[in-house]
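**Student:** These are the structures, in structure tokens.
Bear in mind that the values in this text are calculations on the coordinates, not laboratory data. No experiment lies behind these values; they were computed from the predicted model shown. Cβ atoms are built from the backbone, for glycine too; each structure is taken alone.
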Structure 1
């Protein structure tokens, strides 16, 4: 069969079929439309049928192709990391808005907790002006060694690996005692409750459960995270901590309660995603102490 016939008879959505066919033939998608009479050789047919069968079973396109675009950059992904979501781009956008605001003081350190594929920290570092980039300390944190390997690979791909320290740690447990000054933290921690996961299991079954599920209505990791921030402010010479975290829209009220309990003096703001749903929280905490 030729390209035109394959696309006409596919059981997949047109976009999925085009992506997988271009992968099988190893050509850009545009080639499919400029060469509709191209006939696939046997090995290409075998590859395409394999990809189609995976997709029909529900495997995400990103895992089949091994790639996912995020914030204008292409990231390599595998089954050890969560697939970057479009809504997470808002987290990067808000962090960069503060970083590039001339009225705001530049942070001394940026920490990405739960780095996964590295999509957040790499996108941030990539978009900071070169003259400013080297003045900041960057950390990519994940409890999964395999996830950190993926993050390192993507950092190398986008030529920012030399700026970032990759550390295996349980959230902020790693934090060095010499951490000081203004700290910016990004965190897209697991926030799917066990009950919600069961309802959406067919859509999520291919992604790592430990990157999705959290107890306490999906906010268990955030409770631990904010407690660690409080400890960080106590033992380190930190003057200000600004966090950008991603949540599920229905968690807005409960997250506010958690923040007020764990970080009583913190200020919290929420931002909506493109679907007009509450998605990102900005938490700012000033530390009232002098560093000698």
Structure 2
């Protein structure tokens, strides 16, 4: 069996859906048929792309590597299908981790760059995003890093710090600790946590390290890469989750700060110094900071 575009599309659909059942419905096939196809693809690739549990399908570290490249190949294929009409079309490609900065920058750039199409690429690995900027696959990325795991310089890439924030905690509104205005990390030692797979840039390693400094090893029964099952886990009181200060509450989920701010993270914007956004280098960090500040004000934080 050769690896084909339909196989890459199946992998990306599974990742986006978060489960084989939902992905099968999207692809117009059955769950057993898609499961068998996934097994054949993983055998061909020589490694597991997803782990399966009761919460759905979560990409492995190798799976994240595969998915980034699969998305890039499918995007390039779609551009080729546009034929001569798409040749020379102006587009600015933005990438980023989840959060308001990426979407806010897309809005600002859409206004500033009249007639230029803005394309977004979601990816949770900051290191991969910066590498894509360096390769010219992206023009700009909104990323994060953590103390002791700061992003390394990349040839051809300029970056600026947008914000340095305290990591918050998301939990169910009915959780016994939800009545507290702020939480002590030490008091959360016995709580179950839900964390994402490693992002290749220091998370959740940084989280584990700080917990160790507070005298405990966090219990992590859940690993969730897709956003879809996370709010349900939190709302049902099955786990707590570290989150950004701009994390949106709602749906039975509340957000609380940690006393003493033991966990911190930085927001950064990185752009290709030879790309179409280089001439906006003085404005990009300011726009990102304004978007970030507006999000905090809206959330009352």
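**Student:** With distance in nm of label points 7 Å out along Cα→Cβ at positions 48 and 272 computed per structure, which member of 1, 2 shows the largest figure? Spell out each step's value before the answer.
**Tutor:** Numbers: 1: 4.4; 2: 3.6.
Structure 1 gives the largest value of distance in nm of label points 7 Å out along Cα→Cβ at positions 48 and 272 among 1, 2.
**Student:** With distance in nm of label points 7 Å out along Cα→Cβ at positions 112 and 280 coming out at 1.4, pick the structure among 1, 2 it was computed from.
**Tutor:** Details: 1: 1.4; 2: 0.5.
The read-out comes from structure 1.
**Student:** With mean count of other Cβ atoms within 10 Å over residues 184-191 as the yardstick, tell me which of 1, 2 scores highest. Kindly include the intermediate steps, with their values, before the conclusion.
**Tutor:** Working: 1: 23.0; 2: 15.1.
Ranking 1, 2 on mean count of other Cβ atoms within 10 Å over residues 184-191, first place is 1.
**Student:** Tell me which of 1, 2 gives 45, 19, 16 when you compute Cα extents along the principal axes in Å, for residues 168-207 alone. Mind showing how you got there, number by number?
**Tutor:** Details: 1: 45, 19, 16; 2: 35, 18, 17.
Value 45, 19, 16 for Cα extents along the principal axes in Å, for residues 168-207 alone corresponds to 1 out of 1, 2.
**Student:** Between 1, 2, which one scores greatest on relative contact order in percent (Cα under 8 Å, 6 or more apart)?
**Tutor:** Numbers: 1: 14; 2: 21.
Evaluating relative contact order in percent (Cα under 8 Å, 6 or more apart) on every structure, the highest lands on 2.
**Student:** Another one. For mean count of other Cβ atoms within 10 Å over residues 56-63, which of 1, 2 scores largest? It would help to have the intermediate numbers written out before the result.
**Tutor:** Numbers: 1: 15.2; 2: 19.8.
For this comparison of mean count of other Cβ atoms within 10 Å over residues 56-63, the top structure is 2.
**Student:** Hey, another quick one. Where does the value 2.3 come from, among 1, 2, when distance in nm of label points 7 Å out along Cα→Cβ at positions 64 and 232 is the thing being computed?
**Tutor:** Working: 1: 3.9; 2: 2.3.
Matching structure: 2.
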